[in-house]
1. With log10 I(q)/I(0) by the Debye sum over Cα atoms at q = 0.09 Å⁻¹ coming out at -0.37, pick the structure among P, Q it was computed from.
2. Between structures P, Q, where is mean count of other Cβ atoms within 10 Å over residues 19-26 highest?
3. Check the numbers for relative contact order in percent (Cα under 8 Å, 6 or more apart) across P, Q and tell me which is largest.
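Every number here is computed from the coordinates shown, using simple stated rules; none is lab data. The model shown is predicted, which means the values in this text are computed figures rather than measured ones. Cβ atoms are built from the backbone, for glycine too; each structure is taken alone.
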Structure P
Amino acid sequence: MNRGTLVCLTGIDGAGKSTLARSVSAELNARGYDACYTYGRYLPLAAYPVMELGRRLVLSGSQHDGDFTEHQNDKNELFDGSPLRMGYEALVMFDYAPQLLWRVAKPLLQHEYVICDRYFYDTLLSDLCGDVVRSPEEAIKKYDRFYSQLVTQPDHEFYVKIAPEVSMERKDDVPAIEYLEQRKVFYDEFTDAFGFKQLDGTMSPNALTAAVVEEIL
């Protein structure tokens with residue numbers, strides 16, 4: 001059975017991915033194509049009780065919005081044991097797999113274009129960044145050697161790139177600029193390694209939409 005075209009938009013918080021994904025989907029529909037929007041990043045569901053228990057028992061004294069560096073160090077110490085890191089990663093992926101099937105694989109059988117607001121990369125580079133996945137090189141190796149064989153491969157991959165300072169101006173729920181700086185390093189190296197198309201996140205929404213639509217058509 002033929003599947004639709006998968007278009008993925010990735011980047012740090014505040015890059016404008018959600019707005020852009022919805023706009024691209026709407027523009028394609030306006031041009032007569034069958035396109036849909038979907039959210040592709042991991043959402044804690046079955047794993048949430050385990051995560052919450054860990055926060056309460058182990059990380060209760062660490063303030064994510066008070067001192068990000070201290071909080072990150074606490075998490076690094078918690079996950080220094082290799083079995084725990086591997087177990088937590090496996091738990092996340094076990095929880096994430098049916099979400100990918102429902103939110104990505106299923107729509108691809110029903111629509112010409114699926115515009116994915118965040119994708120597997122965002123889980124690897126944000127949710128697991130720093131404590132489970134310790135470096136951009138590790139993220140690249142993990143994806144290349146294992147995960148790329150398990151997830152649906154996109155037909156078009158875009159990295160909406162902005163500076164952490166811009167993100168801080170746009171978002172009021174970012175814990176600290178250090179959080180964004182760390183993740184931007186991961187995103188920069190990962191997307192460069194896999195040849196993502198780069199977009200300037202400071203461009204106007206209309207210009208960004210036009211750039212994506214032109215590329216995928």
Structure Q
Amino acid sequence: MGFSKCLERLVRTARSKQLSVWAGAGISWKAPACRPLARELKFYILESICSHPALGDFYKNRLQQDSNIYDMIASYPLEAFIEQIERHLNIVSDIAKVFRGGSPNKYHLFIAKMMKERFVREVLTTNFDLLIERALESNGWHAGVNYRVYSTESRFARLGSARCVPSVFKIHGTADNEKSMRITLSQVASRGLSESRAIALRLRS
């Protein structure tokens with residue numbers, strides 16, 4: 001499909017109030033949101049673990065001596081990386097704290113405005129952060145009143161075939177509920193933890 005056709009379809013869908021927005025980590029990277037991307041988060045975690053001077057020097061020296069190590073860390077899947085760390089250290093609370101911060105940027109505010117004007121019926125995101133919700137709040141909307149947030153197994157399970165819109169579907173969970181966060185490889189791949197979320201996504205495809 002060419003660009004013009006794609007644009008026409010996008011406008012037509014928005015006018016029919018049937019537009020769904022899929023959002024990834026990229027929308028929360030620009031200021032003032034400044035939430036880390038996967039690669040940044042991995043190196044931040046390693047630097048925090050290596051806060052002891054002797055260990056920190058060893059870590060920095062290895063990165064300088066062998067560029068392959070840097071590339072391997074950068075390309076290693078975040079969920080697999082977190083799973084390895086979680087075997088020795090509980091860092092989910094610290095990660096949740098990082099994603100509870102930040103202020104909405106122009107992307108979150110645009111999405112919120114489109115939802116309030118009813119051009120966008122729902123947002124589906126893998127992001128843990130709370131920035132779309134904050135953008136909606138800045139426009140006078142409140143969760144549970146003007147829109148619904150789905151982020152836990154129980155909420156997804158109750159969704160069924162109903163189209164409760166406007167809605168925000170947080171597929172991997174949310175930072176204000178650590179137990180909902182699907183941050184390790186086994187959690188993301190778990191059939192038991194993913195089934196209700198998968199059903200919700202199929203209903204929206």
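1. Numbers: P: -0.37; Q: -0.42.
Going label by label, the one that fits is P.
2. Comparing P, Q by mean count of other Cβ atoms within 10 Å over residues 19-26, the maximum is at P.
3. P
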